[in-house]
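Readers should treat all values here as calculations from the given coordinates under stated rules, not as data from a laboratory. Just so you know, these numbers come straight off a predicted model, no measurement behind them. Cβ atoms are built from the backbone, for glycine too; each structure is taken alone.
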Structure I
Amino acid sequence: MRITVTLPASDLDRAKAWYAQVLGVEPVESRPTGELWYELGDSRFLLYSSQFAGTNQATAAGIQVDDFDATVAQLRERGAVLEDYDFGEDFRTTDGIITMPDGNRSAWMKDSEGNILAITSM
């Protein structure tokens, strides 16, 4: 069994450019219907056309990375803007990053379509 992340895009060409520029990934498969398949590590995700892109107000996908600081720096250099959240003392980002009680850190950004993506230390 395998879970696949599916992310909507109101403009697939814009989304494809964002994923190439910011995440540094290119589609591994393009379907005749326009869907784009990507691979990150051992995972696959699908970008598909939808008028509802960006309407989800929660994290749509999470990416776990080995070197959190280097990844965040690289994403920022490539134009990613980290989101700031303040849900009280237990969940508040500082400069786009939150450190959890266990020491793990996370950051969130939106792709070109408004989908919220999390970057998390492993």
Structure II
Amino acid sequence: MVFFADESIEAEVTSYLRKRQHIVYSISEMAPSISDENVLDFAVRHNAILLTNDKDFGDLVIRQGLNHFGIILLRFRKTIISEKARIVFDVIQEHESELLNSFSVITPSSVRIRKV
């Protein structure tokens, strides 16, 4: 799968997914400090699912109806980054077909996927 990692996503998560054969573009590496709307546009133009820790993307796609290819919001508190990366990878493997065109929320103990 192809992903776009928002600036809020830790490099360790990006690296973990890349090592497991996912294509992951990183806003931090490509165009730091661009607006959320531009981040979303980048992801759409690359047919990529957006990975973010930023709840504002929910507002952009659910309330404002902006185009997206899929959004995965990560909600982890006090989780070791390596564990977070492993959980994200496992969820992607298990729910790959459901993530496209969905707004998904991953926590250490749950996954919610909503088609939008």
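If you work out volume of the Cα convex hull per residue in Å³, for residues 10-49 alone for I, II, which one comes out largest?
Structure II gives the largest value of volume of the Cα convex hull per residue in Å³, for residues 10-49 alone among I, II.
Computing mean count of other Cβ atoms within 10 Å over residues 2-9 gives 14.8 for which of I, II?
Label of the originating structure: I.
When Kirkwood radius over Cα pairs in Å is calculated, the result is 15.1; to which of the structures I, II does this value belong?
Structure I accounts for this read-out.
For helix-only ellipticity at 222 nm (-39500 (n - 2.57) for each DSSP H run of 4 or more, over all residues; to 500), the calculated result is -4000, so let me know which of I, II that is.
I
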